[in-house]
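So, here's a batch of structures to check.
Every read-out reported here was derived from the displayed coordinates using simple, explicitly stated rules and does not represent laboratory data. For clarity, every value in this text was computed on a predicted model and none was experimentally measured. Cβ atoms are built from the backbone, for glycine too; each structure is taken alone.
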Structure P
Amino acid sequence: MAFLQHLLALGGIMRAALFSGGKESLYAAMKLWPPNLFIFLMYDHPQPSPHIANYRKAVEAAESMGISVVTLVLSRGREREETVRALQKLGVSELVAGDVAVEDHLKYLQGVCDEAGCALKEPLWGLDTRELLFEEVGAGICFVVVGGAKRVFSSWLGKEVYPKNVSAFAAHLEQSAIDFVGENGEYHTLVVDAPVFSQRLSYRVVSVDEVDEVLLARIR
C-alpha cells in the first residue's frame, strides 16, 4: 500500500534511490523525496565494508522512513549487468544517487542508467563538500562514523556527529587533509536520525574490527 501511495504521489514515476545507510545516500534521496524504494547494492568487497557490516541498521533506518528496501547481492565481475537487469525488472524510471565529485563513478552510473532505460538524478553533484557536510547536519541528519583509517578516525569511530560537534568534526577532517564528506571513501557513516525518520534509531557499538590500519565499527 505504501509503495502504491508513493507511486501515485510521483505521478506514476518509479523513483528508486541508492541507499547505503550513509549520509549522502540519504540526503540525495531527501532532495527528491519521496522515493518509491531504496536499493542497497551489496558488492563482493575484498575487505569488509562498513555499510554491509551494518546492513541491518540501514534496513531499520529505511523502515523508520516507511520506504521498502530492495537488496541486490552482486556477483564480482558482473555488477553492471546485474544492476541493469534489476533496474529493468523493477521498472525504475529515475535512479537517485549521492555522488558529489568522483567523475568515474558518475560515468559508471550514467552508463548503467542509459542501458537500463532510466534517468539518473544526482542532486549533490558538484557541491562544495565542506558546505555539504554542514548542510546535511543543518537539515537534521545525525550520523555515526562507522569506518575510516585508524590514524585519523580512532577518536571518532562509533561517535555521533550532530549540530553541536560538527564544527569540531570538520576541523579534524581539515587538519587531517580528509575530504569533508569522505567522497573518496576516506570514512563511512550510518545515519541514526533525520527529519524523514518516524523515530530515531537506538544503537550501540558492539565491536570494532581492524584490517590493514582501517577501522570498522559494527552497530546494533
Structure Q
Amino acid sequence: MNVHTQIILLLLFSISINAQQGQILRTTELSEPFIDERDGQVYETITYKVVYPDKTNHSFTWMASNLNYAMDSSYCYDNIKEHCETYGRLYTWEAANEACPNSWHLPSDEEWYLLAFHFGGNCKCGDFLKSDSTLWKSPNSRGTNESMFNAIPSGLGSKMNTYYRIGWMAIFWSSNERDENTAWDWKLTSGSELQRWFGSKHAKNSIRCIKD
C-alpha cells in the first residue's frame, strides 16, 4: 500500500474499546509535515489522540520516519549513504538525546508504552507499527501500517563498528538509561510484539522524535 493510498484510507483510523466507566476512543491522524530547518529535510508526522469517558483527552505527535540528521556519532548502515536515505541514520545513545530538532525530543519509555497501548499493547502492536513494505525480509511478516508509523527494518550497529540485521529488525532508542553503560531500546522483529530491551550506549540505533 503506497503512502497516497494510506492518506486516503487512513486519514482517520480509529480504535475504540470499552472501559469500565464508558468508552475510550483512540484516533490516528496525519498531521502537518515538519521541515527540519537545520538541513531542510521534511518529515511526515502522525498525531495519536485518546479521548476518555469524562471527555478529557491526551494527544501525542510522532515523526512518521526515522531521523536522518547528520551529526557527530551518527552513521549510515555499513557507511553507505543510500542506506541513510532509505532508513535514516543510526545514532549512539548520547547523540540520540541531542539529535531531535527544537520542539521535539527523544521519546521516553513512558511515551513508547503509550504508543504501544494505543494499538493494543506490546504483545500485538507490532503489526500496526511495521510498514507494509518489501524491505521486511522473510521470514519477517510485513505489517499493516494502520498506525502510519511506518517502521522499517533499519538494522543496528555495534560499538565495534559492525552492522547487522538490516531487513530483519527495527530498533529505536529510548531516552531512559538503564545504568552507567546501557540504555533502554524498543525493537520490532519477525513477530507482532514491540519488545523493550537494552544495549550499550555506544551501539547505533534508529531514532524517532516526538513533539514536546
message = Given -4000 as the derived value for helix-only ellipticity at 222 nm (-39500 (n - 2.57) for each DSSP H run of 4 or more, over all residues; to 500), which of the supplied structures P, Q does it correspond to?
response = Q
message = Between P, Q, which one scores greatest on distance in nm of label points 7 Å out along Cα→Cβ at positions 150 and 166?
response = P
query = Between structures P, Q, where is FRET efficiency 1/(1 + (r/R0)^6) of positions 86 and 126 (r between Cβ atoms, R0 = 30 Å, to 0.05) highest?
reply = Q
message = To test your reading of the models, identify which of P, Q gives 20 for relative contact order in percent (Cα under 8 Å, 6 or more apart) when calculated.
response = Q
query = When distance in nm of label points 7 Å out along Cα→Cβ at positions 38 and 134 is calculated, the result is 2.8; to which of the structures P, Q does this value belong?
reply = P
query = Where does the value 4.0 come from, among P, Q, when distance in nm of label points 7 Å out along Cα→Cβ at positions 102 and 142 is the thing being computed?
reply = Q
ask   = From which structure (P, Q) was FRET efficiency 1/(1 + (r/R0)^6) of positions 94 and 158 (r between Cβ atoms, R0 = 35 Å, to 0.05) calculated, if the value obtained is 1.00?
value = Q
